[in-house]
1. Suppose helix-only ellipticity at 222 nm (-39500 (n - 2.57) for each DSSP H run of 4 or more, over all residues; to 500) works out to -6500; of P, Q, which structure was it derived from?
2. Which one of P, Q has percent of Cα pairs over 46 Å apart, as calculated from the coordinates, equal to 16?
3. Here FRET efficiency 1/(1 + (r/R0)^6) of positions 85 and 141 (r between Cβ atoms, R0 = 41 Å, to 0.05) was calculated and came to 1.00; which of the structures P, Q was it taken from?
4. Given a value of 25 for relative contact order in percent (Cα under 8 Å, 6 or more apart), point me to the structure among P, Q it was derived from.
5. Between P, Q, which one scores greatest on mean count of other Cβ atoms within 10 Å over residues 45-52?
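No lab work stands behind these numbers, since they all come straight from the coordinates. Note that the structure is predicted; figures quoted are calculated from it, not measured. Cβ atoms are built from the backbone, for glycine too; each structure is taken alone.
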Structure P
Amino acid sequence: MSAPAGAHVPEHAHGTPKAHRRPHAHAAEPHPMEKHFSRRRVLAFVFMVFGMFMAILDIQVVSASLAEIQAGLSASSDEVTWVQTSYLVAEVIMIPLSGYLSRAFSTRIMFVVSAAGFTLMSFMCAQATDINQMIFWRALQGFIGGGMIPTVFASAFTIFPPSKQPIIAPIIGLVATLAPTIGPTIGGVLTDAFSWHWLFLINIIPGIIVTIASWFLIDFDEPNLHLLDKFDWTGLLSMAGFLGALEYALEEGPSKDWFESEPVTFAIVVSAVSAVIFFVRVSTAEHPIVDLSAFKNRNFWTGSALAFVLGVGLYGLTYIYPVYLAAVRGYSSLMIGNTMFVTGVCMFLTAPISGRLMNKIDPRLMIAIGFAGFAIGTWLSSFMTEDWDFWELLVPQIFRGVSLMLSMVPINNLALGTMPPDKIKNASGLFNLMRNLGGAFGLALINTAIDKRMDLHLSRLHDSIAWGKEAAEETLANLTRQFAPLGSDAGLAALKRLSLLVRRQAEILALADVFVLLTVLFVVLISLTLFMRRPKMMGAGGGH
């Protein structure tokens, strides 16, 4: 750092100037940030946030339209799931790598390449004529576009002064949580109104605008190409094996009964072996692909742990409510989207309130209230019946939307706002990785719990409707009378209908059990806020 920047800090008088110049330069960082803060940078950041919105939206935008994509590409049910899995596997590799690449090539080059590549891959996805092409382009879309997400988080804490964080933090928090929440809704609307191709074509024009604007507006930092002189290829390959295989195992494990499936077992072994190699390389390489020293910061590791569980609340609940609405209520993707939209509205309305509260009350208290709200919402949902619809789900969804914003904003600030500026890019990648992995682990946990608890409840319900049980025989008789016009097939139709009723009830009970499990998880995580330190100054650059 130049001498004038250091001259503003009188503490340099302590000790030997050379020994203390760098730490105190970090402490002085907010002052040059105030000086260089400009409308141009605000405009650049707005375009970057929109690019991040597209990248996160595309995680879930296809989830409501997989049936249409399957039909359009003549794919099997097992193959079409890879439209989403390939994106997630590739993205989870890029997110931690982005910090290294951003330092090497600069924020400008990193973001422009990510935005341009994401846009091009979106176009190629829309042109796919078979499932193999779709999976290939989706993987590239996730890998290249994944670089935008942590780059935006890092920029928010390096280019804006602390005085602007109550405005900036809710914006990135809202985008990071709103995009996956409304993804299925937007996907359902586009597919119903046009075709599944528009799930990808919708990105083209905004992507081009974001790419061009980012090229001309971003001027946050300079590249450090010397980092590429000793690029750790072993670290990169081992990280790809570790995270990619782990993501695949978490995505496919619940539906394939984990170790009963050879591909899932192989993925778990690959992930474990790669993890050992990766952690050895990180601790021994001169320029490791990912710097894990950020986890020495108490606020960062506690914030990352909270973000991990927040990922469960974000992605897990975005999944579990539609499961109920589709399987039990028989809702279409568009009806599900309209029902789930309440959460997005609550998040949008709570975001500015959360920003204002951040400097008025202890952010750790905000996080605790947020997770308590999650727990209340999931506890209320544990009482669901087969008759629940929009109005019964309204209050739990309000708790979820408000809680996401109350917890996401202070978690971001406590975890990343206390990191030194030279470590923020790397820390941002790790932080976003933890949230995404939390979502993957949460979905795996939810799906596994639903399967196991449903088997248990089916077994118990079958015992209750055995021959000789008065209530069961009476129900069967009533159903048989309803199907009397079918003649000799009335008894068979009645049995089939009774079986479906039992299965639906078992699924409701299993979902209720999962909501109880999530309630316990959120309550337990409240205690983690006790380990966090409240920084003296919220925002970037201090290392306070």
Structure Q
Amino acid sequence: MSADYDVLIIGSGAGGGTMAYALTERQLKVLVLEAGPKFNPFTDYKLSEESWETQYFPHKERSEGRHIYAPLQKLHSAWDDLRSWNSVAGRMNPSNERKAYKYHHVRGVGGSTLTFTGESHRMHPDAMQMRSRFGVAADWPVNYAELESYYCRAETLVGVAGPEDGGARWRSEPYPLPAHALGYASVQIQKGARVLDLNWGPNARAALSRPYDKRPSCNYCANCTRGCPRTDKGSVDVTFLRKAVESGLCEIRAGVVVTRIESGNEDAIRGVHLIDEAGAEVFLETKQLVVACGAVETPRLLLASDNLCNESGQVGRNFMETLSWSVSGLHPDPMGSYRGLPADSICWDFNAPDSIPDVVGGCRFSTGVHEAGLNGPLAYSNRIVSGWGRAHKAAMRDAFGKVLTVGAIGESLPNPKSFVDLDPEAIDVNGRPLARIHSHLGQGELKRLRFMAEKCRAILKASGVDKFVEEYGTYDYFSSTHVFGTCRMGNDPESSVVDSYGRSHRWKNLTIMDASIFPSSGGGESPSLTIEALALRSAERFAR
């Protein structure tokens, strides 16, 4: 590894990759260490093969981290309307306890943006003031107006296609690309939403609606989450990191696991202990360190480094997960719903923190066929159409492409029972303790989830769906794509880990840059664009 660098970055996702680009833009030399492998979009994402549907994302060795789950809460009959089920399996979790399904993430160059759908959202301004306005979570130490120009910059670098009207998320300039036209199935859902007097329109998407920045436009294959083989999806590897490497000032080393951060004198980080690609133990000194491992792995690394950065006791606390619900049903008419752009349309009507009656915290609704994995015949056979033989074949032919899905993601508020710590027994191959996820849904989350479920059902019925075939949600499963909050940022060192630029309140050369610094989750916004905007702002101050 080169010893001639100004900044060492651990992690190459939305936070680490954007920091790498922004620092090289200011002529700083950067070394990025990534625990996972590199993925080649043109050879690793095999959507042209017949077996495409049998794999979600083509994970490689070490491209998923291990973690442990603490026992999850009991399920109660009062919330039975929130149990997951489908028409083939019946109740998917027949037990009386919530089950841990998955923390959906990727360890690899580009991080979880490799498998994200590509929704590209700004935070609702009111969701950044949850403590002062609503008495929950914590306020952001940076407001929407301070982030707005960095949002614009991130959207330009990624190539976001979005609608002209930003609603509550006011804009100083238009999106760099026009919004995608809605697919046929989305138009049908839009008609149903309008029957209910809901606003339903194009979603902001990190998928190119026309050629841009040496990348082709989207071909609407409907498989963003399985890896984009054309590079039209704005994942970090083909946007920020590509530009950082092209500068000649960024070196990326994949397959390198940092095991511990070592502090030195005068409240400064001395360097990191790591296992390199060949399995050798190495100590690497650093002038400046950026930790960008995500809201599970970042607190794990800090806690395993002699409780580093935990002067406030907040490292690992305030864990916020993905609160989600989806309903799928069969429309009587052919919809061709297996094709098109995933999550091409959205409803923000209930996104503000005070928009749901008697509940603090908002949510959003969007099309969800592809996110539910119902864009292939195997999924229909396993989950939608039961039976065998000729009758099953006939039913498959009749049903395929008719499923419509409405999905919802809602606010997750921090509570004392949701946090990340180190498991006292389980270790990884390098002898490090694994992260342990504690998850608990409070009454507010359950009420919000019920509102989401009831509204999803109503939208589908208004869209002409006459038969529900599957409902899935996070009441009886822990299943998170977005996690936040375990190294909260704030102005007060007594109640936060870092300041508004992600800098440790104590350690002068340590910055954290990922969703772990979010004081609140937002009402269903995808976090990658906000992470990127925060990183651009931090890097500007960093270099200055």
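1. It must be structure Q, since only it matches.
2. Numbers: P: 16; Q: 9.
Only structure P yields this read-out.
3. Numbers: P: 1.00; Q: 0.45.
Derived from the structure labelled P.
4. Working: P: 21; Q: 25.
Structure of origin is Q.
5. Values: P: 22.1; Q: 12.9.
Evaluating mean count of other Cβ atoms within 10 Å over residues 45-52 on every structure, the highest lands on P.
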